[in-house]
Structure I
Amino acid sequence: MTAGANRDSRPVSTTEFQTWMERLGPFERPPHVAVACSGGADSMALLLLAHDWATGSGGRVTALIVDHRLRDGSAAEARRAADWAAARGIDAYILTRDGGPLTGNLQAEARATRYRLLQGWCRANGVLHLALAHHQGDQAETLLQRLARGSGVDGLAAMAPIAETPAVRLLRPLLAAPRTRLTATLAARGQAHIEDPSNQDETYQRVRLRRALPYLTAEGMSAERLAATARRMGRARVALEEAATALLARSVAVYPEGYCRLDPTTLLAAPEEIGLRAFARALLAIGGRVYTPRLERLERLFAAVHEGTLGRGRTLGGCRILPRRDHLLVCREAATVEDVAAAKGEVVWDGRFRVSFEPGAGFEETGELRRLGRLGWAEIVAVRPELRDSAIPPVVRPSLPALWTLDGVHSVPHLTYIRDDVEEGYPRVTSIVFSPPRALAAACFTSL
């Protein structure tokens, strides 16, 4: 064992795991929980423990195995994990990433793809809970990563035991468990597991921090103590989020076209940490992002609001922040809207709008949902000049979702525009809802 590592090697008992799960409830009866399972030691231990817990309540678990297709042998590893689950009487599904090689930040893109596939399966199959195998060591490493970035309270709270998303509740029941206990759990049950070679690749910061933990432990910064610090920061975050929610209720108006108006006077009268947090929530919702912008950039922008030095406006987090006479206008930065979706079924566009289509005949092959843009706006006002009188601010209009065909703009739902020469049988938008991944009043961070 590595010097300084956690030496607690007791298997996790069924009773102990039941207590951890009860803290994450309530659950429906009988419960059905999906478990993200890579076949590694952590996720295999979680799968077996969750299976015992669920079946003890008359419920069941389903193993979801993502094949990222990032290295040779990944398909065989996914199949092996599915076979191990089946041998235990657990249903398993392999979710395979489509598309070509990932570029840029490999870990970040793989993580985003993994969560998209996992949450999409849960949504399609009516499963309300997705259990993840992050443990005490992962929590400690996350705290160190956030500390290195200069994060504030939110970042140092690290991972939440419960996170609410539009599709599913993310559960992390193992955050108090050291990895030694998870490997001991597998050994006690005679269960093999897969070793991911990327866990030894020092290209990744998390691996380097993991290898530094024994030295930090010698200085009193053990994984257990770092995880405890994250838990305490989580309590502080809960209190701050509740205050920020109350402030947003007094200072913001959100519009279904995907923009908002902020009252800067109310925002700036609050304690700075609360005002900053509320401001960040507005940027997240309007920008359709999952993660808050870097704290330094957020602080600089908030300082410009306080000092009245926004000038003609600033950009951050996919948003434009524009000063108006009695409010701040926060809208999507149209130039960064690149999403294109086929006009059929139900789609999430730009990460912010949930759009449903009524099918038509043949049009789906050529119809696309994409931003209106300046050229699209010019096209539709040439036909309907009265659209210039729309209450939607001019700066917002280019970012609106529009249905395009080979002949140009077919329709713009938010402007109630449909081209006059559209033939019968073409599909139409039956509903469009502004539904960002991080809503202004989303469920608060949870600390146990």
Structure II
Amino acid sequence: MNETYFEQLEETLYHEQLPNGLHVYILPKKGFSKTFVTFSTNYGSIDREFIPLGKTEPVIVPDGIAHFLEHKMFEKEEGDVFQQFSEKGASANAFTSFTKTTYLFSSTNHVLENTKTLLDFVQQPYFTEETVEKEKGIIGQEITMYDDQPDWRLYFGAIENMYKEHPVKIDIAGTIESIDKITADHLYECYNTFYHPSNMVVFVVGAVDPSEMMEFIKKDQASKTFEAPQEIKRFFPNEQKDVAFSERTLQMDVQKPKVIYGIKASNTNISGKEMLNFELSMQVAVELLFGRSSAFYQEVYEKGLIDESYSADFSMEHGYGFTMIGSDTINPEELTKKIKQSIIEYANEWPFNEEDLKRITRKKIGFFLRALNSIEYIANQFTRYLFNEMNLFDVVPALENLTMKQVKDAFETLTDEHTHTIFTVDPFMKNNNE
């Protein structure tokens, strides 16, 4: 078992790769009574075209299948897995993102027994055509529910504006039409390809003895049989630099317009430390330009163009990324005009100095160190960094070493107007007779 001590953070991370390819990471936390265990596969909604295990030709599966598969994993022939966790005092959950699927539980006792339940249910799929058909109705209701949520439609509308080809533009849950095409054979094909231990990670954080937990997981995995690991071949379309739509509007039942000014990232085929440094540089640049302590924020707030819903952030995974600045607003046209003007002005004259950089990086380091007191935060973030060949615990030294040149270079990627888009959710037009 490998140990890595992060002196600055006073954290020790334990790691071992098991013979079946499974990576296990354990982070004991002194003073905590609760333990989080996550079991994640490097498989999300964007993985729709790939070569299935044992085949030679690529297939394209129905949209929403990764999320559908996550739902179905909890249902077994002998009953619902949630009940098993509940009986042992654990709270269980799962989620699917664009790039990964994670199953997890938290508990203060019976941690080993709950870990056994987690490993077993994720590694013992059970799908039938009857249960698949039943699930279509449940997920169809979930899709309809999200379709009625203005903030969700705003977020995905902005992404759809940006991407012409990349499957990130497709809702994680798919559509009612796409999930209707899913069969049990589809689920087994995706499961067998992406749920192999060599494509998965177990992460344990909290009140845990690392040696005891590692031995427990090793014995469990040694008792199970798996196919030999194979390289997974995934295929993604070539995405152009330009956005798909420069501007679109959707009318919904809202009291006040909502708008997002989106900027499509161009530097996305990176990973590891290069990705970590670029991501942090972009986040600092966005904070300097549009954060709540910025001159821009002060101006638009005083003009009443934004409210408490305002946000400005940068998100990235390997293959795609975007900056989003948005708010509920009485005047979306004026707000987006101000955003565009600010980018142009800062491109002509960069107004920030080293003291500004130190202020923002100190703020981000403070937030990160506080977040490390939350095992929920660590559990949710660790695997995301790992799947992008980054380390969560490299964030602080990377921020401390960030230069103004890195931040300014990152900002320069925001200045191409061909990568800009606006998506607005407007209230329904009133009847002229009213």
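Coordinate-derived values only; no laboratory data. A quick note: this is a predicted structure, and the numbers were derived from the prediction, not measured. Cβ atoms are built from the backbone, for glycine too; each structure is taken alone.
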Item to complete: Rank structures I, II by mean count of other Cβ atoms within 10 Å over residues 58-65 and report only the one at the top, that is, the highest.
Response: I
Worksheet item: Of structures I, II, which gives 16.9 when mean count of other Cβ atoms within 10 Å over residues 298-305 is computed from the coordinates?
Response: I
Fill in: Which entry (I, II) yields the derived value 21 for relative contact order in percent (Cα under 8 Å, 6 or more apart)
II
Worksheet item: Which structure, out of I, II, was FRET efficiency 1/(1 + (r/R0)^6) of positions 202 and 322 (r between Cβ atoms, R0 = 35 Å, to 0.05) calculated from, if the result is 0.20?
Response: I
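Using FRET efficiency 1/(1 + (r/R0)^6) of positions 186 and 210 (r between Cβ atoms, R0 = 41 Å, to 0.05) as the calculated read-out, with 1.00 as its value, let me know the right label among I, II. Working shown, then result.
Working: I: 1.00; II: 0.60.
Checking each candidate, the match is I.
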Response to the item:
One of I, II was used to calculate semi-axes √(5λ) of the Cα gyration tensor in Å, yielding 42, 29, 19; that structure is I
Discussion item. To test your reading of the models, identify which of I, II gives 0.60 for FRET efficiency 1/(1 + (r/R0)^6) of positions 250 and 354 (r between Cβ atoms, R0 = 30 Å, to 0.05) when calculated.
Written reply: I
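Hey, distance in nm of label points 7 Å out along Cα→Cβ at positions 42 and 410 derived from one of I, II reads 4.4; which structure? If you can, show how the numbers build up before the last one.
Numbers: I: 4.4; II: 2.4.
This value belongs to structure I.
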